[in-house]
Structure I
Amino acid sequence: MGQKINPTGFRVGITKNWSSRWFAGKADYSKLLLEDTKIRKLLKERFETAGVKEVEIERSPNEVKITVKVSKPGIVIGKGGEGVTKVQEELKKITASKISLTAEEVKSPEIEASLVAQYIARQLKRRLPYRRLVSTATQAAMDKGAKGTKIKLAGLLSGGDSISRAETISLGS
């Protein structure tokens, strides 16, 4: 029987980069790690509609550089950059260091698995038909150059009064 391993941890340093880049001693490590998780949670909640793919945190002794990779950077930046300043004020409550926040646009969000999953979840909360959502998401990914897609939904798919089930929709190779 095969052993289970976290795919991100398995690929870090080979095909993926670290999501946090900093070094700390034993005394500060747990405090900084907790700060990182609070920062990520805040940003993902605040920019839920922007489609957050990844939050990268880089620390130096007196500054925290945060890069948010989103599908819609305009939502993060806001009118005249006021969205960034509001979030920086909220982040100052979490950490005492100077904060610089930048938003990077994801080039093709239709191909990114996490962004497609977030989109489908948001639409399912609005009670849209799941078959149409999945078919449009797979077709959009194929149009953007994906070789194949596979989306699996599980739960009460036809509403609250039915039996829970799992459906898998795949397209391409």
Structure II
Amino acid sequence: MNSDYTPLTTTKPLLSDLLTIESSASIFYSYARELELSKMFEDENSRLTVLVPTNKAVMALARKPHQGPASIDEGIEITQEQFDKQSRKNVERWVSAHIIPVLVPFLCDFDLHASVTYETLLDGKSVEFEVKGDGQTIINGDTRIKDIKEAGNGVIYLIDGTISVD
């Protein structure tokens, strides 16, 4: 028997592990788990930055993620199947807008008043990080980072707002 055997272990939990135990972000993760893209949270080879809105931020939305933008023709009736399909598409767009497919470094390393823009998984949607004079990092001008959690396959920024898909 080879005594040099060392089992492979992960020193940090995966994004999926952190999202499971982060009770203040359970609404976001319940939406994300419905989607195929949530498998990235379990992939040890992923390197993602996930902007996770608090439950309070999601509840404050006038229109919930599955509802999508307000329709001009609210009076049009659709089948349950069409409704479910549209709701799923809306959720996928919303969750994708909160995922950056690269690691965003801890922003305290940036210069004050510096801003950096990153593309999200939602086509055509980017987010801007800006370090303010007080050292606080702001996303898209008004959303604050409340907490940072490092995972073996990425980082979670717990935010006090949501990323608009518009």
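Calculating FRET efficiency 1/(1 + (r/R0)^6) of positions 39 and 151 (r between Cβ atoms, R0 = 35 Å, to 0.05) for structures I, II picks out II as the one with the greatest value. Comparing relative contact order in percent (Cα under 8 Å, 6 or more apart) across structures I, II, the highest figure comes from II. Among candidates I, II, the computation of helix-only ellipticity at 222 nm (-39500 (n - 2.57) for each DSSP H run of 4 or more, over all residues; to 500) that gave -6500 used structure II.
One of I, II was used to compute semi-axes √(5λ) of the Cα gyration tensor in Å, for residues 87-126 alone, and the result was 30, 15, 7. Which label is that? Label of the originating structure: I. For which of I, II does volume of the Cα convex hull per residue in Å³, calculated from the coordinates, equal 185? This value belongs to structure I.
Each value in this text was obtained by applying a stated rule to the coordinates, not by laboratory testing. All figures in this text were calculated on a predicted structure; none of them were measured in a lab. Cβ atoms are built from the backbone, for glycine too; each structure is taken alone.
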